[in-house]
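The following blocks contain the structures, represented as structure tokens.
Derivation of every value follows stated rules applied to the coordinates shown; laboratory data play no part. Keep in mind it's a predicted model, so treat the numbers as computed, not measured. Cβ atoms are built from the backbone, for glycine too; each structure is taken alone.
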Structure P
Amino acid sequence: MTYRVLAVNPGSTSTKFAVYDGENQVFAKTLNHSVEELSKFKSIMDQFEMRKNEIEEALKENNIELKSINAVVGRCGGLPPVKSGAYLINEEMIDRLNNRPTLDHASNLGATISYSIANEIGVNSYIYDPVCVDESGDIAKVSGLKGLDRVCLTHALNTRAMAIKYAKMNNKNYKDLNLIVAHLGGGISLNVHEKGKIVDFVSDEEGPFSPERAGRLPAKMLVDLCYSGKYIHKEMVKNVRGKGGIVSYLNTVDAREVEERIANGDEYAKLIYDALALQVAKSIGELATVVNGDVDAIIITGGIAYSKYMSESISKRIKFIAPVEILAGENELEALAFGALRVLEGEEEATIYSETDFIKA
């Protein structure tokens with residue numbers, strides 16, 4: 001039997017969704033939401049009905065019957081730390097996302113929309129590998145300042161999907177491998193997968209800078225800047241998440257533009273871009289120590305991984321650790337759909353979400 005899955009990935013200004021028959025995408029659409037349209041809503045979760053209705057209308061216009069769908073899967077973020085894989089969406093999860101989210105982000109609508117559509121047609125709905133996946137041990141949480149524990153926030157959905165894809169490509173079992181995965185996008189995060197679990201990480205706040213994030217910064221200098229009187233709290237947050245990284249040096253977030261400048265002889269652009277490659281390589285080396293150097297492969301993924309310049313710059317520094325595989329792109333809808341498909345086909349078992357399993361946030 002070929003299962004049909006609807007995958008839903010809401011972003012801050014768009015809603016991406018797709019229908020898959022097995023592993024074949026049969027329909028995909030991106031609905032863009034203007035600032036004017038979104039300004040009508042007091043909160044992100046208030047956008048639920050609007051986004052859901054637009055999805056259903058688009059499916060109807062393209063002759064995709066809701067009743068032909070066997071499962072709905074959505075992206076999600078604002079939950080307490082969870083393990084990797086699929087979670088069955090239930091009322092407890094919806095209550096958490098609506099009333100006590102740990103992260104106020106549009107991705108939380110992925111769960112609420114999926115749950116509502118699935119209930120209408122009498123099928124199960126799931127989330128898969130949300131950004132709050134945390135399978136690391138206590139030793140990975142120690143930061144160096146008591147009370148300021150490290151928080152595992154990485155691009156779990158795409159990195160784990162690419163790790164599973166790599167294993168399948170090489171006729172191996174993901175749970176038998178030790179893999180380091182670097183996601184290079186608007187934000188950059190890395191994690192290490194030990195025998196099927198993400199046991200340590202470098203979040204986008206503590207590792208390489210990226211097109212619009214500052215990454216790891218000198219702590220004392222940062223504290224001094226915060227208390228310099230030049231910035232208020234909101235401005236400092238924006239400096240490190242939004243105005244930091246490549247854009248702070250080169251006034252662009254577009255890696256393609258940076259490479260064009262380099263090709264035209266811009267030495268400063270080359271310095272910054274090469275520094276980014278070096279920082280990614282250093283973080284990969286850092287994570288290799290977690291598994292005592294026993295790394296089967298290093299995977300570079302995300303949108304910037306399409307860059308031959310960047311991929312080669314990183315690879316030449318890390319290939320001594322393990323073979324390097326480039327799996328470019330941010331394949332979030334595919335990752336969601338394939339995760340739900342593995343549940344439907346019995347390859348994975350979905351976890352039942354329960355608030356009692358977590359420390360209350």
Structure Q
Amino acid sequence: MLFDLPSHDTLFQALLDRDAAFDGRAYVCVSSTGVFCRLTCPARKPKSENCTFFGTVGECIEAGYRACKRCHPLAPMAMADPAIASLLAALDERPDYRWRESDIERLGFDLSTVRRSFKRQFGMTFLEMARQRRLRDGFETIANGGAVIEGQLEAGFESASAFRAAFSNLIGKAPGNMSRTPLLYADWIATPLGDMISIASRSQLHLLEFFDRKALRSEIRKLDSFAKGKIGIGRTDPSDQIRTELTAFFEGRSAAFQTPLALHGSTFTKQVWEALREISAGATRSYSDIAKRIGRPSAVRAVARANGANQIALVIPCHRVIGADGSLTGYGGGLWRKQKLLEIERQFLPSRTEGKARATE
């Protein structure tokens with residue numbers, strides 16, 4: 001099942017309500033102005049008879065419409081905010097700089113507005129993001145064999161205790177408490193949608209998560225218990241393989257993930273995860289679809305819980321599960337990220353027509 005657009009009346013009401021549930025999944029083309037918009041566009045609302053809804057930007061362009069200059073439908077949702085775009089560009093230029101609130105004000109932005117925008121789009125403030133970027137440098141220094149003090153200095157922390165606290169808050173363990181003879185190895189992977197952590201043994205991948213996932217620390221604690229405290233920092237063949245496969249995915253070259261996985265869950269949970277892996281890139285399913293697929297049509301809530309318990313993001317594609325009405329539903333990595341992942345995966349479809357033909361077979 002590809003994403004089938006709801007009725008015209010449903011989408012028009014979503015347009016009137018500026019409902020973000022369909023953002024990135026449906027666009028409105030307005031015949032009276034010749035432009036196409038996100039359903040969350042702040043512009044004056046058109047009449048229903050002047051609206052045509054499409055599921056992709058490409059369809060809007062092919063129909064002869066141009067992109068709205070207010071809601072920027074050609075840009076990712078987050079980057080449509082000029083404050084976010086400017087501050088992310090500034091962070092890329094000076095990743096090792098210790099950003100402060102005064103720097104944000106100096107660039108001409110309101111602190112409270114910036115804070116709300118970043119929290120809404122990324123689950124963290126700009127200052128937290130900048131701090132995480134510096135922590136990544138310290139992590140990589142330690143992973144390459146450097147001492148903890150070298151990692152601290154590379155991350156730009158003057159205080160050893162502050163570095164330990166920041167590291168522990170992110171990973172769940174202070175750098176000095178990471179095992180020197182590990183069974184599981186933690187690696188830091190930068191992606192266009194935010195930094196991720198992988199935890200792998202020498203033969204399998206056990207965890208792949210975005211750092212801002214709320215459940216990350218509890219997931220790491222469980223793995224630490226499983227490994228009897230032997231989680232260290234470093235890279236293995238599976239962590240290198242998933243890094244390569246993620247690069248190919250985000251560059252649009254391949255949606256195939258072949259890294260061997262270690263799945264920590266009940267028999268039922270593993271059945272759900274296997275069903276998720278059977279959803280092809282660019283397609284979506286609902287919780288009820290998954291429940292029927294595994295022969296448990298009444299276990300929709302249990303399927304939802306198993307979906308939320310997934311700790312190997314993207315490889316087990318829980319982001320491909322949407323609401324029965326076609327709207328985006330909850331995602332541990334954030335709805336903005338779920339939207340972008342689904343947009344990325346559309347390029348892996350041979351064509352919408354062929355995809356629909358496969359779905360009805």
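Things to note:
- In this comparison of P, Q, the computed figure 2.1 for distance in nm of label points 7 Å out along Cα→Cβ at positions 180 and 220 is attributed to Q.
- Structures P, Q, by relative contact order in percent (Cα under 8 Å, 6 or more apart): label with the highest value: P
- Computed 17.0 for mean count of other Cβ atoms within 10 Å over residues 92-99 - originating structure among P, Q: P
- Looking across P, Q, the calculation of semi-axes √(5λ) of the Cα gyration tensor in Å, for residues 12-147 alone that yields 29, 19, 14 traces back to P.
- Label whose coordinates, when FRET efficiency 1/(1 + (r/R0)^6) of positions 116 and 252 (r between Cβ atoms, R0 = 35 Å, to 0.05) is calculated, return 0.35 (choices P, Q): P
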